[in-house]
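J.: Several structures are given next for inspection.
None of the figures in this text is laboratory data; all of them are computed from the coordinates on show. Note that the structure is predicted; figures quoted are calculated from it, not measured.
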Structure I
Amino acid sequence: MQDFKNRFCKIAVVQAEPVMFDKEETVKKALEYIKEAAENEAQFVVFPESFIPCYPYGMSFGFTIGARTSQGRADWKRYYDNAVVVPGKETEQFGEAAEKYGVYISIGITERDAVNTTLYCTNLLFSPDGRLAAKHRKLKPTGAERYIWGDGYDGLFPVVETPWGPVGTLICWENYMPLARVALYEKGTAIYLAPNTNDNTEWFDTIRHIAIEGHCYVINADQYVTKQAYPGDLHAQEEISRIPDIVIKGGSCVIDPYGHYLEEPVWNREAIIYADLDMEAVPASRMEFDGTGHYSRPDVLKLQVREPEL
């Protein structure tokens, strides 16, 4: 790990509800949150998984084994039309906001490939110079997510060098993949971003373990979504009627390199969670355990990552 240029980082975790299936309005909402966070002196603003255009919880898009429906196809096409092409208009907007406010921005999107029609669950990281500094596509969509998202390969495990050390990200259940975590640890990750849509009890055991295992700050960014946010003209109204009134409860929080809550989980509301990260805690916490350093056995164990050719 390199020495930190800055000891303290004020991070802002945005727990919010997207304007579902509406890319333009969700981008507007995100930009408003970035402005508010910057006005409160945040230096790093983090959004959840697939915030743009939304995470379509509870929808099957008409898929069953061996069959699909025309109504489901129409809902999928609407989702596709509101996905984000990278680079494109939306990435320009976030780059301009990052530069205007002098902040780093991490935001989850559903990405539409610029060449083919495949969608990906993607996380973007912008730097204060307005540059798209990293793009990571979720390696393996979970369960029925495979109806809408393809397997990520482009980007794999990028980390961004910041004044507070290397920053990396894994999306939602990627964080259950031990070797994917190691890929980030081996790059010295000091701030570990975990955008997701998990609000189950077990998830919080996972992210606290990651903080201890990697001796890094873990930023848990989740959405808050209600049933009433779903557009009334979707074809999947019967499916939507079966989901709870509060679809995703949130639980966004910040965990320190010892596995303790720096900011406790926030539930059942939109909020910006602010935390001051003391980066000196990262090397101090690795004194007796550095999983990819003095506590590793590279003569016995080795991770091989098949990074894409440039």
Structure II
Amino acid sequence: MSSEIRLAFAHPAERAEATAAEGPLDRISLRDHIVDVEIGAFQAERGVTQRICFNVVVEVRPLTGPIDDDVDRILSYDKVTEAIATELSDERLNLLETLAERVAERILLEPQAERAFVRIEKLDRGPGALGVEIVRARDQVDADRGAATETLNPELVYFSNEAVASPYLKGWIDQLAALGRPLIFCVGAPDLPAPQTGHRMAQGRIDLLAIEQNAWTLAARDDRCVVVSTRTELDWAMRNGQSCVWAPSKIVLDAVDGPSAQPRDAVALAAWFAATFDAGELLVIGSEEPDEASVPLRHVSADQPEL
């Protein structure tokens, strides 16, 4: 077996050593860290967990002074396992490639880290281990990633169907825009009969798609409203002053700790989403208030021009 092939299947520690740049770097490693997680792009991988094995090596700058047996002076192993746990808890992912990228990026936010080697393998999808391995350097990490973890506390607004059709809609959006906060708009299903299947999972998908149809209806009524479906799009929109309308399917289906509310209870679903995004307030226009909400809640009538 050639050295290149042998190295391809070797532990990331060997790859780190073989590809090290000039000048000594220290390394810390995590070997055979196994976690049960729901991940995968196939329908058969939804609703079940499988074993995922992590092997991670991080190259770090050597300390310039004595360690003094002080854990605060080093890049702790806990930072590596915390990076894995954080990315697994953030949202359900389809691809190991995405997970590896995010774990590497989070590790490289640590000031001592220079390069990260991340190997992730599925242990239960076949007779052998199926996996990916990446290597990332500090200069490849998005400089804005650290800032992206800042909580923005958006204003989340639920528009009833009466509110969506209201002549006051543009005026409401004007008032909300004047607040100077990130804005996320939510809606429920339109006042039209949806197909009924009698199958819980299928019906949930249909009801989520009905909400997304209505999201596009709201967007058509005001050009400032842009329909978005992913956390990445929402984060970007909030940081760039864009008002967005939530299309819920992807975030709901990919949530690690999903909502107890069904899509037909759209106000309760909006309350769950508001808590997920640490909204500063949930404003409900023209609908019944949710039974409970873990963020500040305000309700106004759809025949009220001033918010």
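J.: Work out which structure the value -0.58, -1.05 belongs to, where log10 I(q)/I(0) by the Debye sum over Cα atoms at q = 0.09, 0.14 Å⁻¹ was derived from one of I, II.
T.: Details: I: -0.43, -1.04; II: -0.58, -1.05.
Working through the options, I get structure II.
J.: Have a look at I, II and say which one yields 20 for relative contact order in percent (Cα under 8 Å, 6 or more apart), as calculated. Present the calculation step by step, with values, prior to reporting the outcome.
T.: Values: I: 20; II: 15.
Of the options listed, only I reproduces it.
J.: Hey, helix-only ellipticity at 222 nm (-39500 (n - 2.57) for each DSSP H run of 4 or more, over all residues; to 500) derived from one of I, II reads -10000; which structure?
T.: Details: I: -7000; II: -10000.
Attributed to the structure labelled II.
J.: For the read-out Rg and Dmax of the Cα atoms in Å, for residues 101-268 alone, a value of 20.2, 62 was computed from one structure; give its label from I, II. Working shown, then result.
T.: Numbers: I: 16.6, 49; II: 20.2, 62.
Label of the source structure: II.
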